[in-house]
Structure P
Amino acid sequence: MSVFSMDAIGVDLGSENTTVAILDEGVVLKEPTCILANAENETEIVALGKDAKRMDGRTDSETVLLNPVSYGAVAHTELAAMCLLGMSERAVQRRRPFEKTRLCVTHPYGLTQVEKNALSQTVMLAGAKKAVLVPGAIAQALGKDIHIERATGNLIISIGSEITEISVISMLGVVASRTMKTGSRAFDEAIKRYVRREKGLLIGTQTAENLKKDIGSCMPESKKTDSLTLRGRHVLTGKPSTETITTEDIAKALDEPVRMLVESITDALYNVPSELTGDLLDNGIHVTGAGSLLHGLPERIRKETQLKVFVGENPENDAALGACRIASDEKMIRALLNAGSALEV
């Protein structure tokens, strides 16, 4: 389908990545939510997204890498609008991407009114004519094809880069929710600390993330027994050095943040309305977000909660896909607005 006839764009504007989905094509873009700007004038943009990350520290001019979204909330409306507009232009391959489209943007359920206003302003600054804001849990549930209009409870656990949200969805609304300031970035930081303490090496965040993805597991008894030769800077000498690191090492590094996350999940289950607990036994837990890709995490949650756990093939795309579905469905938008689960901009 031509991008010019498209009438729906769904955007997951996250702290780590921005994911864009368009009608009938699904996710077409996923890039870091960051901007490389002139250090003396932050509104003078050098690059954004993956280009900004690639160019950081490699340009002749004085530049700074900025993240306009922090812990799921817009920290700088003008820069966030530039990110939203620029990413969407890339996704639909034309300027003024919102001119003939309806936009749906997701946000954490627990945003304050000030934070919601900042997101609304961001969307308007980006040039959206028709836009709706929805909680990420609602979009993720729809991205997983869950029937959120029914009077049954569905538990959605979204593990992002900086925040984790535990939400119960029923009858088009979030009936219970808990937000924690932890996520996949905490996993990366734990790996960095472990490598420094146990291996005597200093490594960057990107290296830690690659270790997590390539050989990581949060199950100490995991059958996954990979190893890598790790390169870094020695803590004492400052010279380049190498060490071998294994899946078992990563499991040890991740034990504390994963244990805290799982404990928070089990604690949140006690706050679920009693009339919905039977539904959770039947429907289980739906885990979503990029953090859910950590090897062994679904099994760890299943073991501690004694509930069925479901993870999709690409859980990091659920929010954008669900947002696109909402943007394309006028009837769904009206229903969400009437339920108080959406905000029209």
Structure Q
Amino acid sequence: MTAYDAVLLAGFGGPEGQDDVIPFLRNVTGGRGIPEERLEEVATHYRHFGGISPINDQNRVLKAALQVELDRRGIDLPVIWGNRNWAPYLKDTISEAHDKGRDRLLAIATSAYSSYSGCRQYREDFAKALSDTGLTNVVHIDKIRQFFDHPGFVTPFITGVTQGLADVVAAVPGINVDTEVEILFSTHSIPMTDANKSGPPERGFSEGGAYEAQHRAVAQVVMDSLVEPDDSSVPLKTQWQLVYQSRSGPPSMPWLEPDINDAIALLPARGIRAVVIVPLGFVSDHMEVMWDLDNEAMETSEKFGITAVRVPTPGVSPDFGSGLVDLIEERLNDTPVEDRPAETTLG
């Protein structure tokens, strides 16, 4: 059994007031030479919501839920929380843990899939925090596995899509969910070069790498779970596709496509009257979910006469919190790979 002194919830971070917005964006884009006028453009998204991202509050709730579940299972580990881009910063959280004699930390990164920003960058963040605090080789940080196909992450999406389809049927009487509804599984677009490098090369992933393959596999699990409301033995045949959002960078650089708004624009020609938007790539609501989906994608849907429903992120759902504690127990108990629950063959 592996021993740890604390669980480290590692988040992206977000501003909590108007004065935080530009400094936060500078942290996010540090070293990339992004001009101030571009930061001001992005800042309008945050200012629309009072300069507050919901991500920090969601992580506070998740932190508390993890502590309750750990205590319920008799696992004597405190949960601490630190962010990449805003207070509480990782280096401060790690330093405070060391001051309390907690030098073996098990980290949970709030990102489910294999990609640079979702996995390796967190490891780099930990290494930098240890270096900045002079705690390299003093504090040791392990990280739980990517959890894109863990039941605790997938189940909330199944529940959400089922409810989303019911909401569409209620909103559009007589609609045929097999031929007139499309489910759009949305995730953050990343450069093709990054996507192609995601995941171990020996797995032989095709274009898009592990990042795209994992999303497609999880989307298929969700779709395979959907059944007719009046007969659970009959699977739904609702159409679906994987779409992307939140692209940045120069237009000349290839990124994963299609963009969700471009995809929505093409749907009326195929007779699609409603969409269920699933933020499959996101653990919790933050600005790119609230702005890109709840604002832009909804506006695009309205423009083309399409009824749109957005499914919640796993966020602070009981299934998700419990699933993360399952993953903590995996590390504590050194659970063999073959005994770890996974909804796909890619985990």
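No lab work stands behind these numbers, since they all come straight from the coordinates. Note that the coordinates shown come from a computational prediction; the quantities given were computed from them, not determined experimentally. Cβ atoms are built from the backbone, for glycine too; each structure is taken alone.
For which of the structures P, Q does the calculation of semi-axes √(5λ) of the Cα gyration tensor in Å, for residues 244-315 alone return 20, 18, 10? Write down the numbers at each step before the final one.
Working: P: 26, 14, 9; Q: 20, 18, 10.
Corresponding structure: Q.
State the single structure among P, Q that was used to calculate FRET efficiency 1/(1 + (r/R0)^6) of positions 180 and 284 (r between Cβ atoms, R0 = 35 Å, to 0.05), giving 0.95.
On the way: P: 0.95; Q: 0.70.
The read-out was computed on structure P.
Please state which of the structures P, Q yields 0.75 when FRET efficiency 1/(1 + (r/R0)^6) of positions 148 and 260 (r between Cβ atoms, R0 = 35 Å, to 0.05) is computed from it. Intermediate results must be reported in sequence, preceding the final value.
Values: P: 0.75; Q: 0.95.
Answer by label: P.
Looking at structures P, Q, which one was mean count of other Cβ atoms within 10 Å over residues 100-107 calculated from, given that it came out as 25.2? Spell out each step's value before the answer.
Numbers: P: 25.2; Q: 16.8.
The read-out comes from structure P.
In terms of distance in nm of label points 7 Å out along Cα→Cβ at positions 36 and 204, which of structures P, Q is highest? Display every interim value, and only then the final one.
On the way: P: 1.2; Q: 5.4.
With respect to distance in nm of label points 7 Å out along Cα→Cβ at positions 36 and 204, the highest-scoring structure among P, Q is Q.
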With distance in nm of label points 7 Å out along Cα→Cβ at positions 84 and 220 derived as 2.8, matching label from P, Q: Q
